[in-house]
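Q: These notes open a run of structures that come right after.
Values in this text are rule-based calculations from the coordinates and carry no lab data. In this text the structure is predicted, and so the values were computed from the model without any measurement. Cβ atoms are built from the backbone, for glycine too; each structure is taken alone.
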Structure I
Amino acid sequence: MLLLTMALTLTLIGSVNACYNISDGIDGYVYCDCKPVEGITIHVYRKTTGLLEGYGVKDDLTQGDLGTDITDSNGYFHIAWLYAVGETYIVEALTPAGTLTQEVVVNCGTTTHVEFCYKHVPTLGYWRHEFNAWIIKGGLSAHENYDELVSWCNQLGEPYDLNDDGKVTLYECQTIYNSVSYKDMWHPLTDELNTLAGYL
């Protein structure tokens, strides 16, 4: 009975001290190549629970979606109504360059500011063009370093090794990008190449 009473007391104390106000939040900006980006989805999770928390703040200062906001034309986002008693939160920005995350602490009555910045990354179409230009058009490509392109392909492993010979050739990369049979590999391969090229 004593343990039950103590647990109930701690729960009530925790609830009393929790904030959940519009002033208890996380706001910030998302930039690409130093320019604000509109339309980036932001999520906020409480680290201890792994659950979305808070609500996006609408223009009329009412609650939007659970733990989610979308950047406006200035790249700005704001999620509030958090537990905010020195809790750690994971802020996640879903950008074209991949998911960016930051951990921040939010205290009662405060709004913690964060900023995300990423570089413009080449698209799937860019990489398809590179391989087609080198192989089909005899190397008339915007990509200046053929050896580097080959090297990037060689560093890739499964599932890009179509011949199962332990290495990924330029021709295998080109085959993947030009066949709908490998459509499910297009975006992962693009991410891999952008990572190897230093864009991600």
Structure II
Amino acid sequence: MTGLIAIEESGNLGEKGTRYFVMVAIVSRRSRQLLSTYKKIPKKDYESKFGNSSDEERKEVLTEIIDSDTQIVYVCIDKDNWNEPYRYGNILYQKTLETLMECAMSTAPFKDMKIVVDESRSIKIGDMRAVSETISSKLGKNVKSCSKVSSSSNKCIQIVDYVAGAIWTKYEKNDSEYFDIIEEKISLARESFRP
């Protein structure tokens, strides 16, 4: 059996804008476990995301995740934390992705996996694959494929967008309403906070 790790981020990589940068992985034994959740994503003339969905639509998608056989793993970086060595730009994305991959693979209840990451110019595909190979080798896992995908064409990434939005909203806006819905599915979280 080949499991799935789907990865998406929320927040920006710059010094200004958002204070928190969040990267999230959904870990699932099979992608079809997420089909009922995907069906709850509103169908519009444009790509539905956490940011352009109504309160009711967000809650419907997030509530459906509870009934799926999945785990949520995330890393949250406080860019105002001066003790955080990688706080901005591509290096922030790369180091957060590396940490998240290790966390997700270590909690995955399967050896063989497929990793899909939302498209980003912040890391080259070859570098991303090399990181996944290094981590999987260290953990005794087997990455069958590691690819960047467009969120508009990948159902799993669209679902992770809602989860990432819920987690980012908890930190950035101090609003845990959406986070509370999915909290029981969170198996591992790494947080960097201002001292």
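Q: Using distance in nm of label points 7 Å out along Cα→Cβ at positions 34 and 106, single out the structure from I, II with the greatest value. Intermediate results must be reported in sequence, preceding the final value.
A: Working: I: 3.1; II: 2.2.
Looking at the calculated values, the largest one is I.
Q: Given that helix-only ellipticity at 222 nm (-39500 (n - 2.57) for each DSSP H run of 4 or more, over all residues; to 500), derived from a single structure, equals -12500, which label among I, II identifies that structure?
A: Numbers: I: -9500; II: -12500.
Of the options listed, only II reproduces it.
Q: I have 15.6, 44 for Rg and Dmax of the Cα atoms in Å, calculated from one of the structures I, II. Which structure is it?
A: Details: I: 23.3, 82; II: 15.6, 44.
For Rg and Dmax of the Cα atoms in Å, the value 15.6, 44 is produced by structure II.
Q: In terms of relative contact order in percent (Cα under 8 Å, 6 or more apart), which of structures I, II is highest?
A: On the way: I: 19; II: 33.
By relative contact order in percent (Cα under 8 Å, 6 or more apart), the leading structure of I, II is II.
Q: Here distance in nm of label points 7 Å out along Cα→Cβ at positions 26 and 146 was calculated and came to 4.8; which of the structures I, II was it taken from? Please report the intermediate quantities before stating the final value.
A: Numbers: I: 4.8; II: 2.2.
Considering all the candidates, the number was obtained from I.
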